[in-house]
Structure P
Amino acid sequence: MALDRIENLLEKYFEAESSIAEEKELKDYFASSDVAQHLEQYKPIFGYAIQAKQEQFTATIPLKTNKRKSVVWLSVAASVIVLLGVGLFTFSHYNQPEYQDLGTIDDPEVAFRETQKALAMISESVNKGIGSMEYINEYEKSKNKIFKK
């Protein structure tokens with residue numbers, strides 16, 4: 001009767017339907033010396049857990065910390081970054097001319113013509129971009145016809 005119970009528990013165990021209490025019962029059975037001969041093949045599966053519990057890690061792990069070196073390198077790197085930042089700021093700040101002529105025009109008629117030229121150039125670029133959008137609209141129409149939205 002007990003052997004039938006162990007075989008049923010083994011079947012439940014391999015079907016992943018056993019409870020923790022049933023698994024403990026299997027471990028206890030396979031830890032004992034009176035295991036049925038046809039079930040000897042399962043003994044290493046359940047004996048491993050008992051053996052693993054008894055093992056202990058005894059080696060020491062040496063931890064080398066070089067905090068002093070890392071702090072030194074970190075402070076050197078921070079100093080270099082600060083010096084580069086200050087140098088770039090002063091270089092860019094003092095190499096710019098103080099006054100730039102932005103193309104001011106005194107005559108209103110000339111200013112008007114120049115403004116019209118500039119606006120015509122912008123309009124031409126915008127119209128070119130809008131023309132490119134026609135391809136996208138055509139693509140959308142074709143896609144909607146194919147997929148019937």
Structure Q
Amino acid sequence: MNILLLNGPNLNLLGDREPEIYGADTLADIERGLSEHARAAGAGLDCFQTNHEGEAIDRIHAARGVADALIINPAAWTHTSIALLDALNAFAGRVVEVHLSNVHRRESFRHRSYVSLRADGVIAGLGVYGYRAALDYVLNGAERGTV
């Protein structure tokens with residue numbers, strides 16, 4: 001199984017940016033732990049972070065026919081990007097949307113997610129564990145639409 005982990009804008013600042021909201025773990029810490037977990041399960045995990053929407057879309061396009069699943073923390077694009085939704089709609093594998101914070105307890109503009117319109121599951125508010133839960137979901141072969 002091949003899985004793409006895609007992280008959006010400002011997530012390269014994890015561990016430093018607003019740790020009271022996003023925690024103290026860095027993105028490298030998260031990627032390292034997830035890569036080890038995937039490897040132990042016999043899966044490959046390709047980690048990618050970008051602050052540029054077009055690069056994220058290109059990476060989703062490149063994952064078509066290659067990745068079986070996509071775990072995405074779209075960050076601010078969650079609430080703004082129809083282009084990201086369109087790219088996800090062209091991806092045939094499972095998609096799990098992850099947010100470190102509980103976006104539903106934050107500002108009202110964060111309550112709308114375009115990505116959720118495509119996601120098979122959404123995990124929000126569990127901190128770093130949300131990434132692990134998403135990875136376990138795809139590793140365990142859960143079928144699309146059964147979340």
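Among candidates P, Q, the computation of Rg and Dmax of the Cα atoms in Å that gave 41.9, 115 used structure P. Quick check: 26 is what I get for relative contact order in percent (Cα under 8 Å, 6 or more apart), calculated from one of P, Q. Which structure matches? Among P, Q, the structure yielding 26 for relative contact order in percent (Cα under 8 Å, 6 or more apart) is Q. Here the criterion is distance in nm of label points 7 Å out along Cα→Cβ at positions 55 and 79, and among P, Q the highest value is seen for P. Name the one structure among P, Q that distance in nm of label points 7 Å out along Cα→Cβ at positions 31 and 47 of 0.5 was derived from. Going through each structure in turn, the value belongs to Q. Upon calculation of helix-only ellipticity at 222 nm (-39500 (n - 2.57) for each DSSP H run of 4 or more, over all residues; to 500) from the atomic coordinates, which of the structures P, Q produces -9500? Considering all the candidates, the number was obtained from Q.
Taken together, the values in this text are just the output of simple stated rules run on the coordinates, not laboratory data. Predicted model, so just to flag it, every value in this text is computed and none were measured. Cβ atoms are built from the backbone, for glycine too; each structure is taken alone.
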